[in-house]
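Colleague: Several structures are given next for inspection.
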Structure I
Amino acid sequence: MLLEEIKKRKSVRSYSEEKISDKTLNEILEAGRLAPSWVNVQPWKFIVIRDEKTKELLFKASGEQKQVLGANVIIACVADMEAWEKKNFGAVLEKSGKNQMVQDYILNSPTLNPSLLGNVEMLTRTIE
């Protein structure tokens, strides 16, 4: 059943002229916000782009992919590398109910805190 849906998947490269409603846009953003992440750190930010000048800049940065200009709205998902800083990551752990001993263990463990492994590992953990 799921495999059939995956087989029917297609990439969209052209869009209708119909404007996306704020309600639909907010539902899409909420779905992204609810996506799972390690300890619910959510190391990303969503930027909604409607401005034509900004879309033109993204068009150039994307290797001139025409669908960038044709999209009514662009949602840019940006990695938030600061999410892993001890102050920010620690606040997430505290909010999730972890006691101080568990927080300290996670924050000081290279296995559990990607910021201790360097930028490549931190970026990998952020975008996976």
Structure II
Amino acid sequence: MDLKKLIREVPDFPKAGILFYDITTLLKDSAGFVPVRKPKKLPAATVSVTYDLEYGQDSLEMHKDAVQPGSRVLIVDDLLATGGTAAAAARLVREAGGTVAGLGFVVELTFLSGRAKLPEYDVFSLLQYDQ
């Protein structure tokens, strides 16, 4: 298989005159990996959500073509703290027509009650810290 065919070429990203080789299309093809990033970090057309932080707001983006309607998605992140980022990622998946199969984290800061923002999902964490 010619892997280059699975890599999206995005002209003029992050600035004019640069040809960006976007591997996210390769990763989603067979590996099923879809990155969700802070604004302006992904090179192709995106969808975004804004979510509340303790003091302000933030946003996340995902490529428009990353999740197909009917797809089952497992959201994996390194840290579950207040749950805002995880809830926003789940919203991106749902708005794209996907179903969130669950959320997995390496570390959970239980004292911040992030799980409370994810009551409708199966949530798993490898390590929990109570303070």
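Quick note: the coordinates plus some simple rules give every number you see, no bench work behind them. Just so you know, these numbers come straight off a predicted model, no measurement behind them. Cβ atoms are built from the backbone, for glycine too; each structure is taken alone.
Colleague: If helix-only ellipticity at 222 nm (-39500 (n - 2.57) for each DSSP H run of 4 or more, over all residues; to 500) comes out at -13000 when worked out from the coordinates, which of I, II was used? Don't skip to the end; give the middle numbers.
Modeller: Working: I: -13000; II: -3000.
Label of the source structure: I.
Colleague: Once distance in nm of label points 7 Å out along Cα→Cβ at positions 45 and 69 is calculated for every structure in I, II, which label goes with the largest value?
Modeller: Working: I: 2.9; II: 1.6.
Top value of distance in nm of label points 7 Å out along Cα→Cβ at positions 45 and 69 goes to structure I.
Colleague: Compute mean count of other Cβ atoms within 10 Å over residues 53-60 for each of I, II and report the one that scores greatest.
Modeller: On the way: I: 13.9; II: 10.8.
By mean count of other Cβ atoms within 10 Å over residues 53-60, the leading structure of I, II is I.
Colleague: Which of I, II yields 23 for relative contact order in percent (Cα under 8 Å, 6 or more apart), as computed? If you can, show how the numbers build up before the last one.
Modeller: Numbers: I: 23; II: 17.
Structure I accounts for this read-out.
Colleague: If FRET efficiency 1/(1 + (r/R0)^6) of positions 5 and 101 (r between Cβ atoms, R0 = 30 Å, to 0.05) computes to 0.10, which of I, II did it come from? Could the numbers behind the result be given before it?
Modeller: Values: I: 0.10; II: 0.55.
Working through the options, I get structure I.
Colleague: Determine which structure produced the value 55, 40, 27 for Cα extents along the principal axes in Å, calculated from the coordinates; the candidates are I, II. Kindly include the intermediate steps, with their values, before the conclusion.
Modeller: Working: I: 55, 40, 27; II: 48, 33, 25.
It must be structure I, since only it matches.
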